Structure I
Amino acid sequence: MHILLTGAEGRLGSQLLQSLTGHGHTVDGFDIARMDITNWEAVRAAFDVTQPELVVHCAAMTAVDQCAEDPERALLVNGLGTQAVAQACQAHNAAMLYISTNEVFDGRASRPYYEYDRPNPINPYGRSKWVGEQAVRDLVPRHFIVRTAWLFAHGGNNFVHAILRAAADGRPLRVVTNEISTPTYADDLAEAVAQLVSAGRYGIYHLVNEGAVSRYAFARYALDLAGLAETAIEPIALAEYPRASRPPEYAPLCNFAAAQLGIRLRAWQEALAAFIQAEGQLQA
């Protein structure tokens, strides 16, 4: 299949490029220098040149606090930018796979969210991604909407990297206990997306590593794996951690739909161990 991949130089995009190519697809990777998704003419020109059968759209403004500080920019990129890509898919009769987030939910549930639970975002990032979901759903008949959560990847700045760097530098660690979700390894997500594309079953999917954990317990597990068990963490509540964005408190995702197709991701503990080992920091 001929695939156009947006955000190809990002942490997830670069891994998707590798996984999709490994599954035998021809992939044209685009970053913002080649296609600014907020520029309709640039989007249309890219489609005219590549003539894709499927677009995997992971280009996004993902810095959650920056989205809260500049909500109109978040809406422009994640909402209207996605709409432009969806309109181009519509014009070219291409299918579309959109990477979304657990932050489309409000975090008030008492169990993990299923694919067809009703979104109710509570912050600008979640709202902008929900606008993108609606554009894909309304404009592209053949679509996948893939929600994920707490992504950690090589070569980037994520929660795991931040915790390990702070510990290595001897800085005090304060981590919240009442924000709970599902950590997801980018390598595992990319492989699951490639499997989903091969299955050709359109719809809404939650692709996350199995299990749920608090930020505090996630940080503790990462430190223990890296041989930093003696590093102390001060447990705090979300209200004690000042930041621009308000995250949903309880927003784990349940992979129900993809599991029916045989697509399952390993437990987050196994995925985190593999990540830290690949980073060269796993201690026996």
Structure II
Amino acid sequence: MFLLVGGDSEIGGATYLHLRTSGKAATATTRRPERAARDRPLLDLAADFSSFEPAPDVSAACIFAATARLADCAADPAGSASINVLQTLALVERLTARNVYVLFLSTNQVFDGSIAHVCADAPASPVSEYGRQKARAEAALRERMLAGAPIGILRLAKVVSESVPLLHGWVRALSAGEPIRAFHDMPMAPVPTALVSAAITALLESRAPGVFQLTGPQDVSYADVAHRLGRQLGADPALVGTVGAIAAGLPEGSTPRHTTLDSSALRDRFGIVAPGPWHVLDPIVEACR
């Protein structure tokens, strides 16, 4: 049985569906009391979970739950760190003490983005509060790994699904002849949600220890995406404007030069390789039209 902590999240929900449609036993927690059920246990990392007990047949768990928005972490460092570091580590301790393998989802934000395809063993160099919190959690988990605890870390960057609100909004606006603005200084190396779910499943099934990374092979800016979208729709190029992310009020860490990570460990061990950005984004645009 696989336990997904944070089934309310987009990636958590997608992974739960992937596991169940693949015929694998899985359960996903919720932090919303109104959604709790016998097969959907209540677990809120922002609250006391001392009474939470994983089902006896749980062999592996993935932690999706987190305060993941850079702005939210910057606005409330103490509150977000309580969830992203202290409570998360307490949950990992509880699970690994029962020999449950734990996969911790981390982020490219543990690096400063100055280097493309950064290696998994490169020193952490976060510049955002969110990145600093994830780096702290990673450091503690790596110590536990060295002591033999069954733990894996999977770092991700931009994960996209067919329901990306931003792209849908851009398509609607440009189709109506309305202008859009896109960040010229914010890159992404997108990975489809389905591939992330497959990677998580592979790591849970194999109980693989260590640090793994999964991003696309190439960064493109949000402005690049917007201009390409405009061309695909035959929109007036003048409708696509650009703006700086920091000038627009986004927090520190929003504009790394690179978001790509060296994903060779997943490729070599499981054959999981992310396609290029346009192979990921073009089908989503077609689905939006």
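Just so it is clear, none of the values below were taken in a lab; they were calculated from the coordinates. Computed from a predicted structure; not experimentally measured. Cβ atoms are built from the backbone, for glycine too; each structure is taken alone.
Things worth noting here:
- Taking FRET efficiency 1/(1 + (r/R0)^6) of positions 99 and 195 (r between Cβ atoms, R0 = 30 Å, to 0.05) as the criterion, the largest value within structures I, II is that of I.
- Comparison across structures I, II (criterion: distance in nm of label points 7 Å out along Cα→Cβ at positions 3 and 187) gives the highest value for II.
- Entry that produces 0.5 once distance in nm of label points 7 Å out along Cα→Cβ at positions 75 and 131 is calculated, selected from I, II: I
- Among I, II, structure where FRET efficiency 1/(1 + (r/R0)^6) of positions 91 and 155 (r between Cβ atoms, R0 = 41 Å, to 0.05) as derived comes to 0.75: I
- Mean count of other Cβ atoms within 10 Å over residues 43-50 derived as 17.2 - corresponding label from I, II: I
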